[in-house]
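Trainee: Right after this note come the structures.
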Structure P
């Protein structure tokens, strides 16, 4: 018979958002349980140098930061469970969820912190050079390429915003797009085309990222013209893939309100979702900022929202009795 685990606060995801929610929830006496998911620690566990998380004078390692967050959460009373949720029922409280091993979890409140994954080009050379010149986050890693030639791949808002952002660090930014027009909002396009440090290469797709040097790093991007098939080479020490993100919300389709891009909708200024008692934080509801520190901030918000929800529910129950 499958085991059943019950808690007042069940957290799905163990990145900065989920662990911050766990820390605040535990300190509020909610004894939260964190179901860590398929990637315990979230995307920071595959991020090497972290230079923009407040409180550290030196560059720190992403896996180390997540390890410290987990230890802190456990120290104040949160419990970690290595499992992945495969089924959810938000039709009544306590909410019922099922792990891939059959374990049943029930929670008086749920915090969804399952995150989002950057979309990649799925090239072998891209995988080989990740963290060594190839990145999917200019605001995370752009500082490491100050004064260097960089390329941004994409044609939507994300790509244009990242190209403009990179001009804070580089005077030689090239935006590579496989079509002859951008999908980004016109105001962003106007800013892009007006910037003297940005060049646009139209009708070009990336064939491969080229590595070199000791230690090995990105030295160039090989391109193919989408009209003529002609192959060319662009020198670059930084390559930023900016073709969007995919929120981890497949499990919640039809169960909770999502926006057109698949992100969980929350009430403005809160982490409350369309289901009373279910809260969302981090990149699963944030398509704009997508930073570890903003995810942690919304994790704190989610825990405080849970605490208030439970207090109000218990008060109403006592009045009714």
Structure Q
């Protein structure tokens, strides 16, 4: 009977240990965060005729002061907003936004807001008791930008999302961009870009002192890990511009490609050209192998992501904020135990 009981306890212990390994440290239960206020600015003003526009703006101005800042000190916001909102290009792009929203749920107001709020719920879960360092997301504004950079604007307490930057890779507004860059304009990327911007809130302060390839890999990969922790695995891959096929290729060839990093002693090199080949956006990554044109661009960032994941698995007590602020690349790498 004693032997049976011991065996049962052993099995239960193994089962508990196995169950405990199922959740990676970035995959935690969300908590209910404060609801972000959604302000569909484009929908509020762009359908209006010229006679109705100014009264509507003057009604909105006292409540949403972030939108009504003049472009020059002492100026009048009316001089900026009225010509912009009556611009035929803005009107045309807004109609394209409505078309995409009718076809793609990811860009519709309700689903977009739900995705962002869910990300904020997981963000708060990761922040835990250290909420003083949380990005204070109070409002989310959607607008039309005339297809101008950037993909998202972030300010204290306010996020500004230009919907016309997410009209799909085939939209003519992006016709001059490279084929590997237009993927960023897919509607599903809107939440990704928002959380990429929030991730920047947690980067280490001060100027970098380490310019090695390893440091650059980890620095770029932190936003990928942040998106994984808040929006999930698929969003993290999307932040790299990767399809499921790209992810599969790197997983299948991980050991071989990592062997090149090691044998070529690339990790502690600081050559700009090396970073361009392995970290910067590109149609493929250059390893100097016959497979190069099959290797997705930014492979160095992908490997940085694997190192960060390995570190977090080794140190599950670490918080997302601590990982984002960890600025000693060599120490992090050594403690990660990364071995593909």
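Trainee: Just checking, which of P, Q has the largest value of relative contact order in percent (Cα under 8 Å, 6 or more apart)?
Mentor: Between P, Q, the highest calculated value is found for P.
Trainee: So if we calculate distance in nm of label points 7 Å out along Cα→Cβ at positions 73 and 273 for every structure here (P, Q), which label has the highest result?
Mentor: For this comparison of distance in nm of label points 7 Å out along Cα→Cβ at positions 73 and 273, the top structure is Q.
Trainee: Who wins on FRET efficiency 1/(1 + (r/R0)^6) of positions 225 and 297 (r between Cβ atoms, R0 = 30 Å, to 0.05) among P, Q, i.e. which is largest?
Mentor: Between P, Q, the highest calculated value is found for Q.
Trainee: To continue, here is another question. Kirkwood radius over Cα pairs in Å computed as 21.1: which structure among P, Q? Please report the intermediate quantities before stating the final value.
Mentor: Details: P: 21.1; Q: 22.4.
Matching structure: P.
Trainee: A value of -15500 was derived for helix-only ellipticity at 222 nm (-39500 (n - 2.57) for each DSSP H run of 4 or more, over all residues; to 500); which structure in P, Q was it taken from?
Mentor: Label of the source structure: Q.
Trainee: State the single structure among P, Q that was used to calculate distance in nm of label points 7 Å out along Cα→Cβ at positions 121 and 137, giving 1.2.
Mentor: Checking each candidate, the match is Q.
The numbers here are math on the coordinates, done by the rules we state, and not lab data. Predicted model, so just to flag it, every value in this text is computed and none were measured. Cβ atoms are built from the backbone, for glycine too; each structure is taken alone.
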